[in-house]
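Take a look at the structures listed below.
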Structure I
Amino acid sequence: MIFRLYFIELKMLCKDCGICCFKTEMLITDDDIEIILTNYNAPLKVDDFTFKNEDGYWQLKNVNKHCYFFDEKTKLCSIYKFRPEGCRYYPLIYLTDLKMCSLDTDCPRRDKFYLDWRERRVATQNLVQYLKNYNFIE
């Protein structure tokens, strides 16, 4: 029950926003793609929502300057329950040039996430491990 309430609270933080979904550069994994294809409630092909970027990684595709899955009317993610792993960490991001995690300054509600320093530390460690596991960083 606590997880469900936390999930609802996080979703409500993003309500009427969606800034993170505009001009997204979110990397996604083969696992993310499989989860999306399995759970999406309409016919969908990989090329509809993703592409291989210049570094050879899968990346979410932008349509009309926003993520393919962003609903312009509701300003919510249409795949929120099974969104990519990288989206789940947001607004926590990894700054490759500084080799550290930070809260994205583009997110207007970043101060509402990871309020407890222990939670933020664990999330940071998990994000770094996730990026290493998929060879997004060394």
Structure II
Amino acid sequence: MPVDGSEISYKTLDAALFFSEKLGSSITAIHVMEDIPVTNIKSQKLLKDILAISAVCKQQGENILSKCSETAKNKGLIVNTVLLKGNPSLIILDFCKNGKYNLIIMGNRGIGKIKEIILGSLSSKILHNSTCPILLIK
């Protein structure tokens, strides 16, 4: 279950917790930080600023995952959490395929930079390229 800190991702968490409670299934919440390229940067100040932004993004990702864990704990459930880095759609697809997950539950939109008219761009990429079923939460 990808989470990005948006309202819909927490609504998705609630749905996943509902299914987990009813079906006895486990949940893994993943947050993917976008990779900030730092190769060939000659300016030390710019490099320092980029690394500071990356650290803030990592902390935000950890906070999002902590909120997921706390929400599950309050309902007497457990959510496994994973913080990853890279291209969100590729990382999510690869993570789910390699982890042999049997369902991806995600929001139809997030807080990504680009939004498509009907479906968020990340949701669309996952929906069209996943090897397992997808449940989109609106």
Structure III
Amino acid sequence: MVERSKPLHFKIVRFSKPKCRSHDKEFYMYHYIRVELFESTIWKWKLLDEVKLPQEESLCHLTNVSVNGSLHWLTWKRNIFVFYMKNESYCIFPFPLLVYEGNDSKYIGFVEYKGKLSMTCIDREGDFMEVWIMESCNKKQ
């Protein structure tokens, strides 16, 4: 993610599977994601705290979008995962109720629309498309 173009300053976030910790019983109760951040100003990678999700939860790799300095993913359990680049933290929250209802027959994805996180719901037959625009990512409206 480019933070500034003159002089060029960018960050790269890398999510990966952490090493197995067989001695840690909690490791098997959750889905952990290793998080590393590269900062161009110091030209180094740093290891951040691991993301800890419920065991049955995981990120959909094809449904991410960057909006206002944050990265957003859909999850397999139909939640929204947000990674905030500025303070290197994350949160997860559920879909809006109306989007969630009957979504088995829809393709759901994220887009950036006029600087806001937006969700598209497209009927599998292509008959219609709904667009949901989030007013504020901080308020989770």
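To test your reading of the models, identify which of I, II, III gives -500 for helix-only ellipticity at 222 nm (-39500 (n - 2.57) for each DSSP H run of 4 or more, over all residues; to 500) when calculated.
III
When relative contact order in percent (Cα under 8 Å, 6 or more apart) is calculated for each of the structures I, II, III, which structure yields the highest value?
II
No lab work stands behind these numbers, since they all come straight from the coordinates. Remember, predicted model here, so these are calculated numbers, not experimental data.
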